[in-house]
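*Asks:* Once you scroll down, you'll see the structures, which are given as structure tokens.
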Structure P
Amino acid sequence: MRTSYFDLSFANNKTLFKSGREVVTAQQPPDWIVGPASQNIVFSDITHQSFTSQKDVFGTGYLVVDSLKKIDWKITNETRTIAGLECRKATAVIMDSLFIVAFYTDQILVAGGPEGFTGLPGMILGLAVPRLHTTWFATRLTLSDVKETDLVPPKKGKKLSCQELKLLLQKATKDWGRSGSRDTWQIMI
């Protein structure tokens, strides 16, 4: 098991998701446990339905610029409290077979979330991808003024679209079996 912290800043229908404070442990996990998405920076513009994501993929930096993912959420009546806010459960399937569970709050009107997940009527404070053994849950909410200049898209990396990245990954991992599919999913989310 590995714990990482991320910051999700938001204002005016824009979000910026990036690495937060570092977790200091006596023994650092090997790179294959850390995963390929641990240093992603994701800027989402919900008004314009676009995102820019800076990703390090097998040692190469990419800048993925595309439209926000269209997710067919199924909202349930189940609730839970996350970071002091009541959240409602929603589920979906992405990438043809990857089941995801989200908990969102309508007390924050920006329809964003971790790693660029969007599309619910409020902020996603909890997200689980069981098949990848991955979860993101807000641990605290800090109210502060976020300047427009703090919410800017990342700029480093070779620019490409989601489809171009997916084709590149499929080619690179075609002989990897199940671990290739898992790595592709982790990189693409």
Structure Q
Amino acid sequence: MPKKTFEGAEKAGVHLIVQIKENQPALYEGAAHCCRKAKPLSGCQTVDEDKRNRHETRVVGVFDATDAVAGTAWESHVAAIIQVDRTVHKRIAATGLWTTSYETSFYLSNRPIKAGKAARKIREHWGVENKLHYVRDVTMAEDASRIRKNPGIFARMRSFAYNILRSNQSDTIAQDRFAAACGGVDYLLSLNY
């Protein structure tokens, strides 16, 4: 995660929330240490029940980032650290048993934020991930693409196709894609662009 992203958000006057990954160990450890030692400025808990054999509880805490980024290049960019603890219970259909997993994620915010709003914004991001990136990766096999000359052109073509299918969606994207492939030119011309 480059600092240019935070600088661009500051110039544009937008609120930015970015997940910290372990590939930035100093920043990640600083955030984790801050969240272990400090008292949260705000907190909330959300629960997703009845989601296809999955029960997820998220505990969100927002911490002041001042101590964690003091004296670093991030000092002028980061205002808050968001900690999300997830407990996920999944039912295994074959056995009927439940498995439990735990995960902690850390996010940086360029502005102060309340825990409830942070929880909503982080969940909204996963909606984008599930509706766009997953479909492009799985249904359109973007990750498996072996195109090496001008891959950006084909990525844009997949984006156009995805947007057209999404705006005309009658079933799943995979089934609509199959219908477009089998329906011929008349079917394609009947779609709204």
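Taken together, the values in this text are just the output of simple stated rules run on the coordinates, not laboratory data. Everything numeric in this text was worked out from a predicted model, so none of it was measured. Cβ atoms are built from the backbone, for glycine too; each structure is taken alone.
*Asks:* With relative contact order in percent (Cα under 8 Å, 6 or more apart) as the yardstick, tell me which of P, Q scores highest. Provide the component values of the computation, followed by the final result.
*Replies:* Numbers: P: 21; Q: 17.
Result for relative contact order in percent (Cα under 8 Å, 6 or more apart) over P, Q: largest is P.
*Asks:* Still on this structure: So distance in nm of label points 7 Å out along Cα→Cβ at positions 49 and 161, computed for just one structure, reads 4.2; which one of P, Q is that? Walk me through the intermediate numbers first.
*Replies:* Details: P: 1.5; Q: 4.2.
So the calculation was done on Q.
*Asks:* Determine which structure produced the value 37, 24, 15 for semi-axes √(5λ) of the Cα gyration tensor in Å, calculated from the coordinates; the candidates are P, Q.
*Replies:* Q
*Asks:* Supply the structure label, taken from P, Q, corresponding to helix-only ellipticity at 222 nm (-39500 (n - 2.57) for each DSSP H run of 4 or more, over all residues; to 500) with the calculated value -13000.
*Replies:* Details: P: -4000; Q: -13000.
Considering all the candidates, the number was obtained from Q.
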